[in-house]
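Nothing in this text is a laboratory measurement; each read-out follows from the coordinates by a stated rule. From a predicted model like this one, the values you see are computed outputs, not experimental measurements. Cβ atoms are built from the backbone, for glycine too; each structure is taken alone.
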Structure 1
C-alpha cells in the first residue's frame, strides 16, 4: 500500500533555525497508528530555498537546542 499523505496526522511540530540549516521536530500518527517522533533537517540553497537533507550528526549547539523540543514533543505522545 503506497504512502497517503492524507492519513498522516501531525500533532506537534516545531522548527529550530540555525541560519544555513534548520531542524524540524514533529510527532506524527499514520492511519490511526502509534504517535512517532520525527526529526528532519533542511539546508538553505544558494537560491535561498529550503531543501531536505538527511539529519545525520548534530553539533553540540544543535543538540542542546533540540533536546528540550524533543522532550516537549514526547510529553504530548
Structure 2
C-alpha cells in the first residue's frame, strides 16, 4: 500500500518542507540575533525596544512558510 500516491503526496511533502524550512531559517536567524541583542542590552539597556523589533522580524519567515503550506494544502483538497 502506497501512502503518498499521486500529486496529493507531492503537495503534502512540499507543504512539510515549507514549514520545516521556514522554522529552521527562523531559528538560525534568531539564534545569532538573540545573542548579539543580549550583549548589546548588557552594555546599553536603552536599545532594548529596537532590538526586540529585530528579534521579531525573522518570525515573518515562518508566516510565509505557513502561507505556502496552507496554499499547498488547499490545492490537495
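Sorting 1, 2 by distance in nm of label points 7 Å out along Cα→Cβ at positions 16 and 32 from high to low puts 1 first, with the largest value.
Cα Rg over 2.2 N^0.38 Å was computed and gave 1.20; which structure, 1, 2, did it come from? It was calculated from structure 1. For the read-out helix-only ellipticity at 222 nm (-39500 (n - 2.57) for each DSSP H run of 4 or more, over all residues; to 500), a value of -29000 was computed from one structure; give its label from 1, 2. Label of the originating structure: 2. Computing relative contact order in percent (Cα under 8 Å, 6 or more apart) gives 54 for which of 1, 2? Derived from 2, not from the others.
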